[in-house]
Structure 1
Amino acid sequence: MLVCLMAHDKPESLNVRMENRPAHVDYLKSTDHVHLAGPLIDTAGGMCGSMIVLDVPDMATAEAWAENDPYAKAGLFESVTLTEWKKVIG
């Protein structure tokens, strides 16, 4: 199943994102669950969150994956949602 993870950073937390970005990118690359991923961009062109589509067997796997993301462990996110997603185009 495909699951869309939408995460929004806490205000004024770009330093937390940048400090943990190498570990986060390594985590993305270390798992077979990531279908696609990238940062959300604010109106000033800065990173302000993450959108990741996970290819997982069930929602529990997606939840565990999200909890183990270095960004989550660093307390970067103000909010995180996990929603089943259906690819239609692309």
Structure 2
Amino acid sequence: MSNELFDFGFTLVDENELEAVQQAQATVTATSSTAEETQAKLDKLFNAIQPLLNNLKMNPEKEYILWPNRTEKIEAFEDHIQSIYKG
């Protein structure tokens, strides 16, 4: 055997240099962004629905609800919910 340096044919890399890690980081970033957008939509939906529920349970001893322009208000609320949903 000679005294020459033998190269085993590999090099060391940092984990951030690996293609699989870079792809995983890109996926995590995209997923995180999507999750944040979805959470924002859910928060808006919750904040839109909660006042309705609070108003409905405001006076439980009363048997009837006086709601003269019900159709207009419900249609406006449906439009509001649709705008949140479609974002």
Structure 3
Amino acid sequence: MITELRAKSQITLPKSIVSSLGISEGDKLEIFEKDGMICIVPVVVYPKKYLDELQDEINQLKENINNGKQPVFDNLEALFDKLEE
């Protein structure tokens, strides 16, 4: 499919591509050049505060695992058995 570079370096993505990727207005896209091609990849951007809180939770879980305070399961069945208790 051919598109035209317009004023302010803008292009229009074909509707079929937008639909097949499930993207919509306001979604974030990473654009980069690789080997002479222009690549456009949908991305998800999370607020820094959310990522910091998630990192804190991960660090706490790792600490609990190292201290033997966090149960560790070898498989999903063992996890579900524990959850049913």
Note to self: If helix-only ellipticity at 222 nm (-39500 (n - 2.57) for each DSSP H run of 4 or more, over all residues; to 500) is calculated from each of 1, 2, 3, which structure is the one that comes out at -22500?
What the structure shows: 2
Notebook entry, point to check: Which one of 1, 2, 3 has mean projected area of the Cα convex hull in nm², as calculated from the coordinates, equal to 10.7?
Noted result: 2
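Read-outs throughout are calculated quantities, based only on the coordinates presented, and are distinct from any laboratory measurement. What you see is a predicted model, and the numbers here were worked out from it, not measured in a lab.
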